[in-house]
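Read through the structures below before going on.
Values in this text are rule-based calculations from the coordinates and carry no lab data. If you're wondering where the values come from, they're calculated on a predicted model, not measured in any experiment. Cβ atoms are built from the backbone, for glycine too; each structure is taken alone.
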Structure I
């Protein structure tokens, strides 16, 4: 047996043990991230995606919290929205005249509800359905984007909005009154 090889083994084992301890420490820190913080970030992020998409379909109302853009007026469907549904999106079963306003309304309403954490599971499920339609019928090659949206939405459906939400505060108030 080569003595230099034999003496190197305990040193290597020590390095692996130290690395394993560091990894365990990182896992412990990561495990301490509150679910409510993850849910809040998920709600805010996915709501921004759908809100911004909805904003491209309306005129007369522009609210962008991130860019600080605010224009309050009478919102109405843009002419280009119906044309987009007719010429590019071509959603089956719905006419462009029905699909465009439904999409704009859904993107705005469900995004606002997610931001507030109100009817979170229902809103996330509705946007998940929208995502499935987009993936299957509109942009089937955009799975990486839609898969990311679906993961966030499924997380919200499965776990709920977290403590930083109206859903949580309403549930607490209801349980107190029982």
Structure II
């Protein structure tokens, strides 16, 4: 073996080693810069897909809950409306009072008092009624859809109409309630 052949053999071996090193560097760069980044994105997408699949499975149940909550809200909205609605309340109360043969003497709403999520609207009311008719009015008021609470009442100035009928003046405080509306709800 002469020296030229030996140097050619070394140069081929060096070329092969150099080629392997270049291939390893390229493979390492591809792995580090492309594959790891793509793998991370794939894992993130798979996690998102799993979450979406879970939400998809829960969607029918959540729709049922949402529909039920909407129905409950409509029910509670009747009891606790979004605004004062004093005129409609006065009409309801007047109809109850007239149906029980009672006279409405005064109806005086006061300034509403704010609580956490609702307002309390106090109202002073005076009626003229017999004791049993007054009780009938209070009973019908308690059956109203709208939340209406009678707080205090006093009976005074009895007038004897006949042996079976005594007319009383009745003063009572009542409270009605309505939701506070935040600025976001008012814009809708």
Answer label among I, II for the case where distance in nm of label points 7 Å out along Cα→Cβ at positions 66 and 90, calculated from the coordinates, equals 3.1: I
Label whose coordinates, when mean projected area of the Cα convex hull in nm², for residues 26-113 alone is calculated, return 8.1 (choices I, II): I
Given -19000 for helix-only ellipticity at 222 nm (-39500 (n - 2.57) for each DSSP H run of 4 or more, over all residues; to 500), calculated: source structure among I, II: II
Structure (I, II) behind the derived value 23 of relative contact order in percent (Cα under 8 Å, 6 or more apart): I
If distance in nm of label points 7 Å out along Cα→Cβ at positions 50 and 170 is computed and equals 1.5, the structure in I, II: I
Origin of the value 180, where volume of the Cα convex hull per residue in Å³ was derived from one of I, II: II
